[in-house]
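Student: Take a look at the structures listed below.
Quick note: the coordinates plus some simple rules give every number you see, no bench work behind them. Predicted, not measured: the structure shown is a model, and the values here were computed from it. Cβ atoms are built from the backbone, for glycine too; each structure is taken alone.
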Structure I
């Protein structure tokens, strides 16, 4: 069995929850906060807005390899949280929980991703050398994009 890895990020967003949560409920906004080097594209979504059970299909390119990814919203509480879990994609397991907490002057947004890679010992080596640094870079880009979007809107 492969190890469960956790990536957690907390970000302050200087906007009211009434603006922040709806932004993340729109699956098409994923393209706006994903690094261009991933060539990320939302291919289809079962609902125009995220809700419990929404299915989303993406396409991206990791290194030189194109790949499909399908996820489902498995938790949803308006204005508070939602979680997407991979149904099909590159990970053995991917569960990304988005938490939103209204605080003075804005929103504290917490992303917690629990993920597992395939391929046993090889997966552990690839995680350490490639996957984890790339996930950190993706979430760094995402944080910068969100900060820019909500400071200028």
Structure II
């Protein structure tokens, strides 16, 4: 018996495109499903050290929701690398200015923190509204699991 081992040939040509509607979805549960598709864990040929994932388009990011007290308490922090340069922005303000970044940060936090993770994150496209410029790729709607819709 021989073990199947995928070669890296033709991975980019065979990637699928999926579209996910974030309207009414919980941000964290949506991000886990999207991260699984980007990393290729839904693919039976999944190999941990290869980028086997597909492209994902998230639309209606503006209408995603946070459950519980996250809408009031969650804070995004970054440092400017200057003394005293810690900057904070609440999730409510970030959602009002850039709703795409909230979804992007949630998904990127669930991907590997290496070159492979950066390659996976490049396949994520997030849009605040229902329109997207990827109609030529003919994306298929991604069926989310029941846990993600709850």
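Student: Work out which structure the value 1.9 belongs to, where distance in nm of label points 7 Å out along Cα→Cβ at positions 21 and 61 was derived from one of I, II.
Tutor: Matching structure: II.
Student: Taking 28 as the value of relative contact order in percent (Cα under 8 Å, 6 or more apart) derived from one of the structures shown (I, II), identify that structure.
Tutor: The read-out comes from structure I.
Student: Right, here's the next one. Match the computed value 30, 23, 11 of Cα extents along the principal axes in Å, for residues 93-132 alone to one of the structures I, II, and report its label. All intermediate terms of the calculation are to be shown ahead of the outcome.
Tutor: On the way: I: 45, 18, 8; II: 30, 23, 11.
Only structure II yields this read-out.
Student: For structures I, II, which has the highest computed value of mean count of other Cβ atoms within 10 Å over residues 29-36? Mind dumping the intermediate values first?
Tutor: Details: I: 15.5; II: 21.9.
Structure II gives the largest value of mean count of other Cβ atoms within 10 Å over residues 29-36 among I, II.
Student: The value 29, 27, 22 for Cα extents along the principal axes in Å, for residues 5-52 alone was derived from one model only; which of I, II is it?
Tutor: Label of the originating structure: I.
Student: While we're here: Can you spot which of I, II the value -1.27 was calculated from, given it is log10 I(q)/I(0) by the Debye sum over Cα atoms at q = 0.20 Å⁻¹?
Tutor: II
Student: Can you spot which of I, II the value 16.5 was calculated from, given it is mean count of other Cβ atoms within 10 Å over residues 77-84?
Tutor: I
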